[in-house]
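Have a look at these structures, which come just after this line.
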Structure I
Amino acid sequence: MAAPRLTLDPALESCSDHTSASFQTLRDLIVAGAPAGAPLTAADAATQLSDAWNKDRDTRQVIWDAQVQADAAQAAADATAAAAQADADHLAADAAAATELAALEAKKPKIGAFDATLTIPNFLGPCASNFAKKKLEDKEYIELWYFTKEGCLDAEALRGGVEADESFGITQIGSTLSLKPLTAYKASRKVVPGEELSWAQLSIAKTGFLTAIEAATWPTDHRTAMATFFYRIENHSSRMNHDDYAENILVIYQARARRYWHDMLAQGKGFNIALINDKLLEQISNEFHNKLRKTKYRMVRVFIYVLCR
């Protein structure tokens, strides 16, 4: 069991007067207990009492000094630990503040850098809708109409609120959620199927489409194949023949080929769309002319029926 702590410095104590009447009984006991051959006087007894008290005080003084040193060492250790903890708390607070500031900065809208030597282009053409851009970012099929003049003007009208309703939806951009008008992120009601585009619409749309897939970070080989595909469509030899509908047939071919290309890519069975399949083109041509003949035949029958009435 540990000795109890001293609460008073022994150096502050003073020895009692052992010759006083208060210690008469103790002195008498000491004198009476002395050996017969070495008798003690009352003064000797008082001296023994003082010596015993001094020895006890010296012992307690050693304990007190050790206790003071231990307390000082503990206080120094506690102060060091407290300072270290304060430093750690300060660093943790700084780190938390830095993290919070970084999070706030990350939520702030970013603005890109600019080239001080560049000026605005001479012409600002309309651009495709957010719906079309999102489709391309997701590497999905999108009707080429969205990149025609009509499709871009329709997108501009929606952005300006001409036809937009007041419905909004939550859209996630990175780690930020924001409200966007739903009309800007859904298919247009005016979209024209790819097979029904005019040749002029195809020529305009393919340029915007190729620019858009580059902005959507399509792989280089995919962009190259698509650019070559449109080049070969526009320069196909059938346009030099005497078929007045060669361009209509090529428009149908490009629409079907692009859709099938995306379907096969989704299945991991991609093919080189830039290689024009003349057998498929011939099949589409036959289909187109058969349909044309049937249409003309029905028109003739209607015309005859009207004349005969």
Structure II
Amino acid sequence: MPTAFIVLAHGEPTTFSHLARHLRGFPTFVHLDRSADPAPFERMVRQQGLHALQFVQPRRCLHWGGYSIVMAMMESLAQAIGEAPSDVGHFAFLSGQCFPLQPVQAFCDHLEVRPQLVWCRGFDMARHPRRASMGSDRVRHRYWFDGAVGHFSKVAPHAVGAAVRRALTGVTWPFTSISPLPMDVAGSQWTALPRALAVELVAHYGSGGFDYLRHALAPDEIAVPSYVYNSRWAAATPSGGLEPSQGATMAAYANFHWLKGGLRGTVSREDVDMALRSEKFFVRKVSETATPGLCDYITAQWRVHRPGGRGGRAG
């Protein structure tokens, strides 16, 4: 069963073009942030002849830490379910700055061996010692990353917009939200989901099931893991259940990606060398702008380190 890819992109068209080249032949659905110029992305698709790649409509204006990212994920997933071939078994989320650490077909082969695998790790937020940044406070309180406040924060001079958002967060802090679930669970948003679960998630979103996260902090890291670990799908995750809730950053709970521990900045060649020695399939935070030639360097290295890997349709 093939795998379809859903890519959330907001910039770095050159980096995205390298990723897209390796996704050639795989059903690929790209949500491009409404604030980004689509011209270089569309030009790249035409030049590379990426006929299996489709841009998701409508495009949403995404705010870091906001519910708009959940909306883009679920609406892109809905389009992918409706338009991807019926034999697609998994839907995998990537960012526009992800890049494969080995042939993409190897990742798809891994999923095909376990057709019901839910690649979604997670921890119980109520048990995490860092309540404000990783714990249940992220769900209970209002952070105002989205909507009119979030948009003002995005377009206004940084200090002014951020100050308004923080002020409103402080004023509304005592008015807590009540989660409808037994557990609030967090993990990486970059998941791989079997078709049956993907259909459930889209239906849940459509019925307002994720609305309680509208003012949460980074609900994209909470929505899918919370649904999964409060359902029968928890047993289909790699560990078969929740993991210890001690990681200092979300990098500790990455799924099929390699991430820098501090999650700051883009990856360097030294970072990539460590990533290539891992068992991960993709690396996050690649930037051809910051490190020109990095994507070609990665490709050359995984061909050296994994001579038995199959390129397949990944080109």
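All of the numbers you see were taken from the coordinates with simple rules; none came from a lab. Note that the structure is predicted; figures quoted are calculated from it, not measured. Cβ atoms are built from the backbone, for glycine too; each structure is taken alone.
Some notes on this structure:
- If helix-only ellipticity at 222 nm (-39500 (n - 2.57) for each DSSP H run of 4 or more, over all residues; to 500) is computed and equals -10500, the structure in I, II: II
- Looking across I, II, the calculation of distance in nm of label points 7 Å out along Cα→Cβ at positions 40 and 136 that yields 4.5 traces back to II.
- Value 16.3, calculated as Kirkwood radius over Cα pairs in Å, for residues 64-151 alone, assigned to which of I, II: II
- Set I, II, criterion relative contact order in percent (Cα under 8 Å, 6 or more apart): the highest-scoring structure is II.
- For 0.8 (distance in nm of label points 7 Å out along Cα→Cβ at positions 120 and 200, calculated) the corresponding structure among I, II: II
- At a computed 15.6 (mean count of other Cβ atoms within 10 Å over residues 32-39), which of I, II: II
- Parent structure of the calculated result 8.1, given that mean count of other Cβ atoms within 10 Å over residues 104-111 is the read-out and I, II the choices: I
- Here the criterion is Rg/Rh (Cα atoms, Kirkwood Rh), and among I, II the highest value is seen for I.
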